[in-house]
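Read the figures in this text as sums done on the coordinates, not as results from a lab. Owing to the predicted nature of the structure, the values given are computational and were not obtained by experimental measurement. Cβ atoms are built from the backbone, for glycine too; each structure is taken alone.
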Structure 1
C-alpha cells in the first residue's frame, strides 16, 4: 500500500483543537465510565491486528522517513515489539484489574480493606521519532488496558509514519477514545500544557525538563522516559571478542538511534586496542558494506548526521584516536549511512564523553579495577541502561549493588527492554516512572483504597471511642499505644 501525497500530511492542530479533543475525551469518559474488561480486551486485539496486518505499509513508511530503514529491524522493534506489548496486556489485563485485599488493623475489625484499580481518565503520550510505532503503541497498550482514553503526539521527523498510523487508528477508534496527531515543537508545547490525567513523554533529558515544567502547571503526573549515556562494563575475565560482537549489535541496531544503545565501553586497561580490533571485525561481519545494504539503517536526517560527524571531529581535534570500521565504500552524506567509529584516548573535555551519542560512535575507555569502573559510572548522571559482561557472580553483584540505572542486561545488550513482564523506566536524569506489562497498567491507574465496615447490628470497636469519653476510652487508648 502506498500513501498518496494528501495522506502523508497531517495538518498541525492548534491549541484550541487539542483542548477540544481533550474535552471530548474527558466528557465521554465521565459519561460512559470505565470500559469493561471485555471491551479493553477487544480494543487491544484490534490494535494488535492493526499493526500485524499493516506491517508492510508501516515498514515502507519508516523507510521513507529515514531515507532507509532496515525492514528486518522494523519487523523486530516496531511490529513484533508492538504486537507483543499489546498481546501481553490483552492476556493479563483481567488479572491486573482484580481488587487486592489488604490487611486490617485489629482496632477496626470486623471491617476489611481492599485496593481497586480504576482508570485515571485521559492519558497524554508524546512519542519520539526513533521508534515511532513501538513507542506509540506500547504505552497506548498500557493506557487502554487500564481503561483510559488517550491522545498521542507523534514526531514531526517521521511524517509519513505519523500520517499512516494516524489514519489507521482513526479508522479503528473514534476520536473520543484515541486521537493521534503530529506537529512541531510548538504543537508539542501546547500538547504538554494540556491538563491530562497523566502524561508520558519519551525523548531527551533536556526536553523532559520542559515537559515536567509544563505538566506542573496542571499538577499532571508524569512518566519521563529519557536517555543518557548507557555504559558497558567488560569484566577482565570475559571474552573481549564475544563481548564486542554483542555490543556492536546493540550499538548498530537502528544505526545506534536507540535510547538504550551502548553509549561507551569500559574495558580492562591495556585491552582497548584489542576491543577496537574485535569491534571492527564484528561491524564488518554484521554489515560488510553500507552502500545498498538493506540491513543498514540511515541516520534520520542531515542535522543528526552532521551532529554525529561533529562529535567525531571534536574528539579527534582534542587528541583522540578514531578507528573507522571501513565497509569498502566511502561515507556518503546523501545516504546518511555512517560506519561505526571507535574512539580511544577519550577525555572528559570531549563531547563524546559528555553528550548522549545516539548514533554509531563508540568511545572505548580503559579501567584498572572494577571499583574504578563503578566510580566512573557513578560520577555521571544515572543511565537509562547499563550492560555488564562477566562470568563472575562477585562482579555482577558488585555492579548491581553499587550502581543505579533504569535497567540492566547482563552478557548482552538491550534485551531487558523486550521483557514485557518487567518494568521499563529511567532513574534520575534518565527519567522517572516506568511502564511495560503490569507496571504500565499500574502507571495509568488510580489505586483507590476502599474500607468496608461490617460491625454486627451497627456496632464496631471504634464506637468505644465515641464521645462522651470516659474510662473505657482511656483504657482503649492505653492498649492502642502498646499494640
Structure 2
C-alpha cells in the first residue's frame, strides 16, 4: 500500500482524494474528514513556508496529541522538511537541549492545550499564528539552522547513557514501511476506529498508531493524555476497534474495573501492548476482562520502531514478542558478534528497511550502533525459539522504561550530581506492578555537606520531566564499590528491589 509513496504526507492525501468525506480524526469535540485534514495540512504548510521553512530544514513540534500536532507533522513533510516531535512535559533544560542539537528553522507550539506548552512558548517568545481549522499555534524562529537533510521524515530524540540527547533519523521509507506493516498485520481498514492515546511525539505513537491508521484510512480517535476511566468509556461507547498501549495503561484500566467485571467492548477486536515488558499476570487478567487476546511486540526508536509482534491469527499464551515482522532479518549474537546456538541468549541484531539512517550529528554513535553490513546492534538480550518467536530477556544498557517512556540512568545522575551537596549518584530501575518500572536513586553526599531527600527531589524536579524523576532517593554514607572504585550497580539494583 505504501510502495508508491515517497513521503508520509502522501498517506492522508490518498484518502483525501479517494474518500474525502470519511472521518479521519476525532478529537473529542470535532470530527475531521480526510478532506478537512488535507486542507489543514496545506494551511499549516503555507504558514511554515512563510516562516522560512524549506526542504531539508528541521521543524521542532512541541505538542500533545492533537489536530495541530498532526497537521504540523504532515505539513513539514509536505515542504520536504524534517519534523522533530518533542514531549511538552520536558523541563526547560531538556527541551532546550533538543532545540540546540536539532538546529531547527522554527519551533511550533500547539498552545492553549497544556500549561507546559504555553510556558515553553512564552519563554521562547513564540509568535501566535492563525492556521485555519487546526487550533492555536505559536511559532518561534531559530538562529541555529544546521545542515540540510534530504529524505529524513522525522528525528525522534532519545537520551543516551551520557545524558546527551540523541536524535534518531527516521526516513520516509523507514516510517512508510512500518506504517504498511502495522496496517497489514492488524488487518486495518477504513471501517476501523483506532484509539489514539499513545503520545505521537514517541515513535510508537507516531509510526505504529498515527501512520498505521493513516495508511489504512482508519479513523484515529485522538486523546491528548491517557486517562483510564475515559479510555474504558471510549471502548464501551465510541465504537473503538483497535487499542494499542503500554502495559501500564492496561494496569490503570484494570484498576478502574470493579470486582471481576468484564470491560464493555462491543466493537473492540484487537488489543496490543508494547513499549515495555509485559507481565504474564497482567496479560492473563487483561484477556479475561476484555475477552480478547492481548498481543505483544517489541521495537525501539532506532527500528521505527517495530521489530516483531505476535500475529492476529496466532495469539500466544506466553509473553513472547512474536516472530520478526515480514521484510526484516534478525540475528542473535555473542560478545564476539558470532551467531549463538538456537534457543541461546545473546544480543539481538536487526537489519532491514525499518533501521534508522543514523543518529543526527553523531557519526561515531551511528558507527557503533550499525555495522558495515547494516546490522543494528540493539543492546537487548533475546532468544529465539524454533518457531521463530522472540523472547526479550533483558536490557544490557541499563535502560529504565517507565510507562512506556525511556529513562536513561546517566541523564538522571547528571542532574543529581549537579547539586552542590552530591558527591556521586547511581540510578537504577525497580519493577513494580503491571509490568512497569520506577526510578530509584542512590546518593552519596560530599564530605561535610548536608542535604535531605526532599531537597534533592526538588532539585531533580527542576531539571527533569516528571516521568524521569526518582520515585525514591536514598542517601547513603558511601555507595558500594569494588577495590578499584567502580560502583557496584548490581548491588544497588538488588537493594532497590528489596
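Structural remarks
- Structures 1, 2 were shown, and relative contact order in percent (Cα under 8 Å, 6 or more apart) at 12 was computed from 2.
- Taking distance in nm of label points 7 Å out along Cα→Cβ at positions 256 and 280 as the criterion, the top structure among 1, 2 is 2, with the largest value.
- Ranking 1, 2 by volume of the Cα convex hull per residue in Å³, for residues 176-295 alone, the structure that comes out highest: 1
- For 23.9 (mean count of other Cβ atoms within 10 Å over residues 168-175, calculated) the corresponding structure among 1, 2: 2
- For -12500 (helix-only ellipticity at 222 nm (-39500 (n - 2.57) for each DSSP H run of 4 or more, over all residues; to 500), calculated) the corresponding structure among 1, 2: 1
- With Rg and Dmax of the Cα atoms in Å, for residues 272-423 alone derived as 16.8, 48, matching label from 1, 2: 1
- Structures 1, 2 were shown, and log10 I(q)/I(0) by the Debye sum over Cα atoms at q = 0.06, 0.10, 0.11 Å⁻¹ at -0.33, -0.80, -0.93 was computed from 1.
- With FRET efficiency 1/(1 + (r/R0)^6) of positions 80 and 104 (r between Cβ atoms, R0 = 35 Å, to 0.05) derived as 1.00, matching label from 1, 2: 2
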